[in-house]
Structure 1
Amino acid sequence: MEILANKLFIELVAAAIILMLIMMYNNIVLYKIKINDLLTQIVIFTMIACISDIVINVVQYKAGLQWLSYLSECTATISCVTIGAILLRYVMKRLDCDVKRKWQKILLFYIPNFTVFILCATTPWTKLIYYVDENNAIYSMALYDVCIFLLALYTFAACVISFIVLIRSFKRGTDDKKAAVTMLIFAGLVFITHLFQALALGFESDYVSVGLAWAVPLVYLTTNMNMETLIDNRTRAAAVQADLDIASKIQIDVLPKVFPPYEHHPEIELYASMDTAKEVGGDFYDCFEIDDRRVCFLMADVSGKGVPAALFMMTAKTMIKDYAMLKDSTAEIFTCVNKYLSENNDVGMFATAWIGIIDTADMTLQYTNAGHNYPYLAHGGGDFAELKKNHGLFLAGMDDTEYRAAELQLQSGDSLFLFTDGLTEAHNSADELYGTERLNELLNSASDRGGKTLLPEIKRSVDSFAEGREQFDDITMMLINIK
């Protein structure tokens, strides 16, 4: 009968260890919980207690292995007390009632655990917790019950806190009700499992394992708490996604959508498009009439992606349009905008930009390049070529940067193509870049240079080249045709 009991006990504890290994895997891999998470630490120390129980059961009554019995019993005892301390701390943090002062944490958690560690380390000589005779028989001594009482006290304190929070949740409507109920059910399961071991199975005290008693309830606790956290995270993620959707709509709404945009200047045909890599992007374009003869258009690319880039984009776009209404040249516009952005740029963001103003009275184009990609220009329906002109530093780089303007005479049939580097830096599965050569070739081979047709054709070409690879950066394009 005793041999059967030993085998059954070892099998049960081994099953508990396997169960906790699965929980560890789920915590770390599925729920992305770090190893220093308190709930994960409870699982680890419970697993250590179970391993110690197996070792104790195997080596007991085998002469010559007294040191292993002492080591295993001390490890099990330290693990049990540590489990209780971590449980109490986890409950206090989870229910927002953790102690704030360092000395309180030391008194409540560290001193009791350190005392138990010292007692266990000296017990082979002091025999205060365990005594192992020459036949390797293990006897619990006077302070063993104190250590078990300490575990029970920590668990009881966790239950009291959970019960108090539960009562308050009914009165004040707090969000900790589910967590408090979960902790109370967990404590009840631990107590029931202990009784099952001690009474229902009829085993002697040697077969009552703290690790085994905690293993099954820990499945309930970790699963419940992790699922609650997962649901909360998904709820927050859904709320964030909703905000991003709204932000994306706002960003799209502030960009011109009616093309051609210049109602009083039909001789200028302009089309633009923007495809963001995330819900919101850092690229932007704009086109507007300054007065009855001057029209302005611009394109920019903010460093980074996502919400920070979008916020910086909104600020830069607003500033550029405001100064375009006040200043006479593109150089002055960028110089003023750069000074403002540099003075209010603690996060260190910047933007490359290209701005042009066409005077429709004589069809002269004045433009300034702030570190942006060279645009492509085609005269009279001829081939596109890069419009290379030394550009200045990107916006928000240095507050004292002075920009320069250049001029270009336009005529009927001319085309100007602007873009951001998300187009030419698109990658395929072989990590090859789409590049300026492919772009130039496509621009020159296009049968229809109307922006309404050409811009979607370029985007399709980039998508085909990327071979289904996820878009890494925003892609923004603009085509201006002079009729």
Structure 2
Amino acid sequence: MNAKANENKNQVNKAFSVINTLSAEERQSRIDDLLKTMQAKTWHDLEASGKFDKNAKLSFISEDMLIVGCDIGSETHYLRAIDIRGRELSKKPFSFTNNEEGFEAAKAWMVELAAVNGKKQIVLGLEPTGHYWFCIATWLISNGISVVQVNPYAVKQTKEVEDNSQLKDDRKDPKVIANLVMNGNYGMPYLPEGIYADLRSLSLLRSQLTENRIRCANRMHRLMKIHFPEYKDAFGKVDGSFALEVLKVAPFPEDIVALGEDGIREIWHNAKLRGRGYSRATELFRYASTSVGRNEGAEYDREAVRWFVEEMLSLGDKLSEVEAAINAKCMEIPHAENILEISGLGQNIVAGIISSMGDIDRFDDVKEIQKLSGLNLVACSSGKHNGETKISHRGRKELRTWLFQGAKSVVAHAEEFQLIHEYYTTRPKNPLKKMQSLIVIACKLLRIIFAILKKGVIYDPQKMLDDIKRFDNAETVAA
């Protein structure tokens, strides 16, 4: 406890260690004036009113602004500060802990440094590291300090520019980050708010529950392969209701044989199951009677299978609740219901796309979302060498996954997308492979969703077909 108190005390002392030639009264007067005029800018201010391009980013970093680089850690963060010409104003890195006292110490250090050097605003650049930057970014913005973020890949690629060294550590990174901000190589951080924050949390929970259910299923399959290798043929649909109800009670062959056909049907009857599954009782009993599964270690493996099945059923119920909440939240977003007019897009896919994309107002062009999803095209060409064109695979993986799932679904269920897919894969000039065609359709689907959410238009299949370049709709339909 004493060590923690001493650490916080040292942070406060370091915050006021800036050497300057001002008197104490004049320094305090500047600090008070700065605290009154400091105002944080967010994506609402800079991105919602127009395209925030490279020139706009350079213009935002003004002469009267203190540029601070921050290397984010799980417990301790490091700061270094420069001016618009890249001159370092901090004598050494300033470290602070991830709590209120640490945040206050960091703010005091930045404010005094800015006041001493005649700066009117402060911008802090950070490298988004997992979830550790959420709290510090929110706290600083609420205290009048603008926060921007730089790409971790850019930090990695430019670390040698600083000192011609491959060294990368917590004390060097803040200077590299600050230089990237100074040169306009940054973006405005986006932390979901309101409905979008709820959707993001619910989508993350759905992914975690799905992963846990798959993990339990895989472990259950492993044990069943050892003790009942014929179980897939015996049960048919292994993760179906009929199979899981039996596995809860009698997972291994000897248990099923002991039950008999009537016992199996009684389990299903008590579970109030309806359907054609009852006809598999005879087949299940026959496979169990002739099974070549291993008997050693069956006692505890039997309990493990029962636990995995119970967990799968419990996770399935929770998934249903979460998906219902996601669908309800998604329909609160303006014009989201119009997206469901596209055949093949259900509520789960639409909710997944919107939750991964976030507030549509922060985008001025659909290409920004395409880049965010990693579906933008890139190629490495130089001189006579023309590299292969492919998608970047950078950005938000979840958004790319949901768009691809949506593309597969609309191709399977919507006639207009089937026509497009057929055209792209069979056209005489530059025919695409099926996977390439699905990527193109995913990008087209993204443009349609963007137009619906941004403008509130109604989906029109014929207009969509007419907008496809080099696509002769009349001839295709006639054929």
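Just so you know, all these numbers are worked out from the coordinates, no wet-lab data involved. Only a predicted model underlies this, so the values are computations on that prediction, with no experimental measurement involved. Cβ atoms are built from the backbone, for glycine too; each structure is taken alone.
State the single structure among 1, 2 that was used to calculate log10 I(q)/I(0) by the Debye sum over Cα atoms at q = 0.06, 0.08 Å⁻¹, giving -0.53, -0.68.
1
Matching task: 0.05 is the computed value of FRET efficiency 1/(1 + (r/R0)^6) of positions 182 and 374 (r between Cβ atoms, R0 = 35 Å, to 0.05). Pick the structure from 1, 2. The partial results should precede the final answer.
Working: 1: 0.05; 2: 0.80.
Label of the originating structure: 1.
If mean count of other Cβ atoms within 10 Å over residues 46-53 comes out at 13.9 when worked out from the coordinates, which of 1, 2 was used? Working shown, then result.
Details: 1: 24.5; 2: 13.9.
Of the structures listed, the value fits 2.
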